[in-house]
1. Please state which of the structures I, II, III yields 13.1, 38 when Rg and Dmax of the Cα atoms in Å is computed from it.
2. For structures I, II, III, calculate distance in nm of label points 7 Å out along Cα→Cβ at positions 36 and 52 and state which one comes out highest.
Structure I
Amino acid sequence: MLPECELESAQRILRALPDDPVVRALLTAPIDDEPVTDDERELLDKARESMRSDGGISTAELLQNLGL
C-alpha cells in the first residue's frame, strides 16, 4: 500500500530499528481500545484546559509534584 517512491525511505527507517524484542512488541502492540471512563475524560479535559490556559507546568514543577 506504500507508494513505490517511498519504498527506499521506508527501508532505511526499518533498517535503523533495533532488532530488540521490546521495541518490536511496542511497535506491534494493539491500539488501546478500552473506552474512556467519565473520570478519565474529566481528567483529560482538565489537562487540556491547563495546557490551553497556561501552558501546563514546567518539568521542574512536575518533578517536585512527584517528589523527585
Structure II
Amino acid sequence: MYVHYRKGEWFYVIEGELVVWAGGQLFEASRGALVYGPPNVPHTFDVTSEEARFLLLAQSQSNLA
C-alpha cells in the first residue's frame, strides 16, 4: 500500500483482471474498467488473472491558482 500526496492514479484495464484497494474499498476491475486512487488516500493493486495489461496514469495536483 502507498500514498501519493500530490498526485492521483488512474488504472485502466486493457486485458486481464486487477483488484484495486483504495480508501478502504476493494474494486474488482476487468477489461474496460477505470479505477481511481486519489491523492492522500492509501491505495494498492494486485493482478488477479494470470497476466494483465493496464495503463497506469498519474494526475498531478497543483497548488497554483
Structure III
Amino acid sequence: MLEGTLTLLREGQDSRSLKQGEADYVAPNVVHRGLNLSRTQPAKVLSVRVKPKGAPLSTEVQPQP
C-alpha cells in the first residue's frame, strides 16, 4: 500500500485491512477483491501481476447468492 487503507477480500478467508507500507500476496486463481471503504481518504496501491503470455489480465466472477 502506497497510501490509505484497502480492505482485501479473498475467497475462503477473512477480510484483511492493508495500511500504508504493508504488502500482501494473492496466489494465482484465487478470487479476490480490494475495497477502499473510506469516503474521505483515497487509497493508492501498487499491484504486480505475472501471467502467461496471451492470457487475460482478469476474469469477471459473478457473486454467489
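Where a number appears in this text, it was derived from the coordinates with a stated rule and is not lab data. Only a predicted model underlies this, so the values are computations on that prediction, with no experimental measurement involved. Cβ atoms are built from the backbone, for glycine too; each structure is taken alone.
1. On the way: I: 19.4, 51; II: 12.2, 45; III: 13.1, 38.
Of the options listed, only III reproduces it.
2. That would be structure III.
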